[in-house]
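Enquirer: These are the structures, in structure tokens.
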Structure P
Amino acid sequence: MRKRLSPEASRSAALEAARALLIEQGPQAVTLKAVGDRIGRTHANLLHHFGSAAGLQTALATEIAGTVTTTIADAVLRARAGEGDPRHIVDLTFDAFGRQGAGALAGWMILSGNRDALNPILEAIHQLVDELGEGHEDAPVAELTLSLVTSALGDALLGEAMAGSLGLPRETARELALQSLLAGSKLGASRAAV
């Protein structure tokens, strides 16, 4: 007999299973059937919570975006306070798009025509930029974020193959992103001093 879960616990279990499937097998594996099989729930139960496979993907994107942006915001604030390393910010961003599957999920949504499901990711990043830019209006926060996110996304989708093809170490894209972040931060600091 299946354990009865509250609606919130059932939804949470489904999102946890969807995230695990995303990381283990890629975005094409994140189906209502696969998620239902993993948590012992029916297709109808998942339809009740998400409405469709696209709804499940959107909910997953929302969860990933919220977790990732909160973690990155904390790292940026620690770095600004002199308690953190900018490399940690780069690593968190690249890991979010790579190891945590946000890049594969975003690519899948774009290629499958489900661009609306990207809105939670884009909104979370925009909110992060607004939060980090507050009190730092002279810093190029939006530009640095764009550069870092697009680098991390590109690396998640093509970085390993491209680095290998060019005979470069796998970490090259992260190093370039770090150099860009540091250069942009110095530019922001020099603007603030003027």
Structure Q
Amino acid sequence: MVRRTRRARYLTGRIGDRDVPAYADEEGVDARRRVETYAEVVLEVDNWRWSGTTFRLRSGKALGADRKEVAVRFRSVPHLPFGHRGEARPNVLRFGLEPEGLTLDLTAIGSRPEVLAPLSLTARMEPPHLPAYRRLLKDVLAGDPALSLRGDEAEESWRVVTPVLEAWERDLVPLEEYPAGSQGPVGSAGA
């Protein structure tokens, strides 16, 4: 748990034009409980086909920018062919959830054949008729389970996350800190 999870709590900072007190100083918060406001868990697929594929799940409060996205980072090429120079950044496909959009960041051929350059392709989509939670509630009330979690999926999710919560409860994973308005703790993938 120590290598694959992080937890943190925000300190005093500034978000936009607003000063934000430290979480522990917020009204109604018991600072002795050491509740985190940032959580990160790295999960890895354990089968022959997807060996080495990881999923980084991250969520936090009082961050500098709202980001709701799924980012798929493709594996880097083992070597650069044909004498290319430059840094081959990983190709990334981003699915924006709010606002909805799609971005593909690639490394492409630059101004000369041997030079690499970043290339970004972006598409924005019309916002959905209903916000995500409103649509989910509407479907649940109408008896449509398509977007709902099945019981076995919920049980498997708890099987995966329970050891994380237990390790955090026993303080096996240190409670880090980050300033409100930042991208999270130093060294986090969002920073």
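Enquirer: Supply the structure label, taken from P, Q, corresponding to Rg and Dmax of the Cα atoms in Å with the calculated value 20.6, 62.
Expert: Numbers: P: 18.7, 69; Q: 20.6, 62.
Clearly, the read-out refers to Q.
Enquirer: Using relative contact order in percent (Cα under 8 Å, 6 or more apart) as the calculated read-out, with 20 as its value, let me know the right label among P, Q.
Expert: Working: P: 20; Q: 26.
Among P, Q, the structure yielding 20 for relative contact order in percent (Cα under 8 Å, 6 or more apart) is P.
Enquirer: Work out the source of 4.1 here, i.e. which of P, Q gives that when distance in nm of label points 7 Å out along Cα→Cβ at positions 139 and 179 is computed. Please list the in-between numbers first.
Expert: On the way: P: 2.3; Q: 4.1.
Answer by label: Q.
Enquirer: Of structures P, Q, which gives -24000 when helix-only ellipticity at 222 nm (-39500 (n - 2.57) for each DSSP H run of 4 or more, over all residues; to 500) is computed from the coordinates? Write down the numbers at each step before the final one.
Expert: Numbers: P: -24000; Q: -5000.
Value -24000 for helix-only ellipticity at 222 nm (-39500 (n - 2.57) for each DSSP H run of 4 or more, over all residues; to 500) corresponds to P out of P, Q.
Enquirer: When distance in nm of label points 7 Å out along Cα→Cβ at positions 107 and 147 is calculated, the result is 2.4; to which of the structures P, Q does this value belong? Write down the numbers at each step before the final one.
Expert: Details: P: 2.4; Q: 3.8.
Going label by label, the one that fits is P.
Enquirer: Comparing FRET efficiency 1/(1 + (r/R0)^6) of positions 11 and 75 (r between Cβ atoms, R0 = 30 Å, to 0.05) across structures P, Q, which is largest?
Expert: Working: P: 0.60; Q: 0.25.
Structure P comes out on top.
Enquirer: By the measure distance in nm of label points 7 Å out along Cα→Cβ at positions 123 and 163, tell me the structure among P, Q with the highest figure. If you can, show how the numbers build up before the last one.
Expert: Numbers: P: 3.4; Q: 3.9.
Top value of distance in nm of label points 7 Å out along Cα→Cβ at positions 123 and 163 goes to structure Q.
Enquirer: When volume of the Cα convex hull per residue in Å³, for residues 35-90 alone is computed for each of P, Q, which one produces 132? List each step's numbers first, then the result.
Expert: Values: P: 93; Q: 132.
Checking each candidate, the match is Q.
We did not get these values from a lab; they are worked out from the coordinates using the rules stated. The model shown is predicted, which means the values in this text are computed figures rather than measured ones. Cβ atoms are built from the backbone, for glycine too; each structure is taken alone.
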